[in-house]
Structure 1
Amino acid sequence: MVTIRGATTTNNNQKDILLAAKELLEEIRGKNKLDKKGVISILFSATQDLDSVYPARAARELGYTKCGLMCFNEMKVIGSLNKCIRLMILYNGNLSQDEVKHVYLRDAVVLRPDLVK
């Protein structure tokens, strides 16, 4: 079992939030060759300036319907990145934690430059 992290930024409207969350999920799925059946849960957080729709809706629309999905407000920290969706996937499959490819898109690349290649 492994955890896979990711983040992206977007505008505060339903269309853009859902598109950004879908893009992030699809990029993670592709880079890690995930089977949706192995996804145990996906935890989403969003900064307080993203309040138009739950990002988990994007996961459901992509077919993640057999795993747990939850959304949380990201802790507010002075100087932190705005309009940001973060996620963590708990995955049961044939990946080791060393093989996991974490994904940071758009302005979120600044969060973990050590993981962005």
Structure 2
Amino acid sequence: MNPIQKYASTTAMVLAALILLAGGGAKLAGVPEVHMSFGILGLPAWFGYFIGVCEIAGAIGLFIRPLRALAAAGISLIMLGAVYFHIMHTPLAQGLPALFVLLTSVYLVTQSKDQLFKTK
């Protein structure tokens, strides 16, 4: 990977992590606007808090090289649900952060799968 690709990849990962930390933090804080989507989808209220924990854990996992691919794969699944929600229930522009995190996560899975659980 050349230096430009490395910095672009790291920048995208940091931005994705910041988006995840903000969204996960809002869910854990119980912000009604972010919990509304779970009710619309017919999911129980506790599920929003569970997703918030997963988003924060995933954001942290992105920075742990042996866990990066696993964290990114989990984030990808969550973001598929978020993108689905935004396509079905909101103006598409509101789903752009989720789409960015999804695409970044898929990229990180493909780039870091060979490092999965390696400690050296």
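Coordinate-derived values only; no laboratory data. Only a predicted model underlies this, so the values are computations on that prediction, with no experimental measurement involved. Cβ atoms are built from the backbone, for glycine too; each structure is taken alone.
Using helix-only ellipticity at 222 nm (-39500 (n - 2.57) for each DSSP H run of 4 or more, over all residues; to 500) as the calculated read-out, with -6500 as its value, let me know the right label among 1, 2. Structure of origin is 1.
When relative contact order in percent (Cα under 8 Å, 6 or more apart) is computed for each of 1, 2, the one that comes out at 44 is 1. When mean projected area of the Cα convex hull in nm² is calculated for each of the structures 1, 2, the largest result comes from 2.
Tell me which of 1, 2 gives 1.00 when you compute FRET efficiency 1/(1 + (r/R0)^6) of positions 33 and 49 (r between Cβ atoms, R0 = 30 Å, to 0.05). Here the read-out was taken from 2.
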